[in-house]
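Read-outs: derived from the displayed coordinates by stated rules, not from any lab. Just so it is clear, the structure is predicted and the values come from calculations on it, not from any experiment. Cβ atoms are built from the backbone, for glycine too; each structure is taken alone.
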Structure I
Amino acid sequence: MTPPAVQGFEPIARGLYLEGLAVDLERGIIWYSDVIAGGIHGLYPDGSTRSFNTDRMWTGGVLVNADGSVLSTGAGGIMWNDPDTGKSGWLIAAIDGKPINGINEMVPDGTGGIFFGTNDIEMVIAGKPSRPTALYRLTADRRVIKLADGLNFTNGLMYDPDRKRLYCNDSFVATYLFDVQPDLTLTNRRVLVEKADADGMALDAEGNVYITGFRSGEIVRVRPDGSALTPIPNPGGAAVTQVRFGGSDLRDIYINTVPIDAGDKLAVGEIPSEKTSILYRGRSGAPGRAVAPPQFKLG
């Protein structure tokens, strides 16, 4: 009998609009961001919590570096914070000598660096349509390489561990698939899924793609060729901004939820004031796939 896709969702944190999400597999810490209340927040295995950058809004992406430091996107670029020492700094704050408007999601590139997508923070804050955004790679020695442009609003990113495919959610448009060349450049962009509210993304151990939607009551699941699998209903019919796998067997599944209309309201400048956004943990019938973290030398 085929096990259910997910069972037993339970709330473990709340906020105004939870977005960025990362699981530190080595240390068992769950890191998440609140784009409205601000900050990066960590849930530790012993039940304790830790927060930093609490006055920084619009952090859409969170990623754990190999040394345990937390990378976080947003206005101005990507910051890093070492939760053990309290030290922090900027991983990247400029492209071609120009200050960065905003960066949204990021994913390890398998060579110690990351792929990342820009976003238009100025227009997000103003509640206006985004200007075009782009995809880049930041190498382990911090060289910036532009890979693709002309995207509407880059969002969730996933890199096939076989190093052949990069998936990218382009919010308000669709989910795209790129071929990855040996030098990690991108070619042959095409639509994987027609999904205008595509937001966060994850891959399971079989390479299946999980795509969340900021106005959807379920998480879409598709095979690498785009053929549909049974979707995952969201708890309470809420929308989901991000999904991640964790736990010792990679069967714990974490999702950040928001009210079904919250994303559209945020897009036109309506800011939430109540903690109706929830971080849930459930158990997945399929395990996720572990990804080697980036290996930036920080501090």
Structure II
Amino acid sequence: MRFHHFLPLAVLLAAIGCQPIEEEGIDLPGAPSAAFDWEYLYVDTAATPYVDSNRVVFTSMAGDGFLHFWDFGNGFTSNATQDTTFYPQAGDYDVTYSVYSAGGSGSATATIPVANTVELPCEGTLALLTGCDNQKTWIFSGEAGAISVGPTPGSTEWYSSPVAGLVPEQYDDSYQFTVDGDYFYNNNGGTVNPFEGYVVTELAVPDTLSYLLNPGAGLNGEDQIRLLPDDTGFCWFMGVWDCGPTFDILELTEDRLVVMAPIQNGDCTNGDGYFTLIFAAQ
């Protein structure tokens, strides 16, 4: 019997079959460089051209990349390769730029100094929202639909509150915006917590919060309120805990404020759906 002469051949064939197939000449791409340039906006459309030191132009130098992400340090982000952002308050702003390609990802940071605080005239939307020198306070309206929510902007199919249908802890909350960009939320100690079954939860509110009023930044070109996170990164809100931090102003008069805001997941990211909230001047 000589079948044992086939064993070395079988082992050899098995060994050959297990060898990886190698192809020469394939170079895997490396991770992209996330370098970027920035400069204050040069305005040449005025009678006298000038540099706007509160607006900064950012330009990616990364070359190829299928995803670009900017965090401008002022509450705004972008996915463009070049974009301009506005810093109304003086200070130093940490900007982070990230780029992603087939070879991986890279990131870069820079600190942008802004020397001047923009003094906006108290008129128009700013005047109606803040009251200028006569500080205005907003509270929930007692009308039907003071809180409504649905899958699309302005829709009410998921919920719409009845007349005087909110709980006392919502009616005793108040909200103030100042001309200087401060935001004050007085919850009298308790806030309705949607993340724990809509129970009233003790929530400590910092003494100083900030907001930006951005003309035309809303979904359909409305003026927009953006509440800025506090020093811990917590995302703040107006009206209900699980909305914001952007609020498109749908209607604003001396005594009525209607805003639309995306659902917030509790970690500063947007969920699916939109709130419409109605406030009255106190």
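To test your reading of the models, identify which of I, II gives 2.5 for distance in nm of label points 7 Å out along Cα→Cβ at positions 202 and 226 when calculated.
Here the read-out was taken from I.
Just checking, which of I, II has the largest value of mean count of other Cβ atoms within 10 Å over residues 98-105?
Structure I gives the largest value of mean count of other Cβ atoms within 10 Å over residues 98-105 among I, II.
Comparing relative contact order in percent (Cα under 8 Å, 6 or more apart) across I, II, which is largest? Present the calculation step by step, with values, prior to reporting the outcome.
On the way: I: 19; II: 13.
By relative contact order in percent (Cα under 8 Å, 6 or more apart), the leading structure of I, II is I.
Matching task: 0.92 is the computed value of Rg/Rh (Cα atoms, Kirkwood Rh). Pick the structure from I, II.
I
So FRET efficiency 1/(1 + (r/R0)^6) of positions 42 and 258 (r between Cβ atoms, R0 = 35 Å, to 0.05), computed for just one structure, reads 0.35; which one of I, II is that?
The correct label is II.
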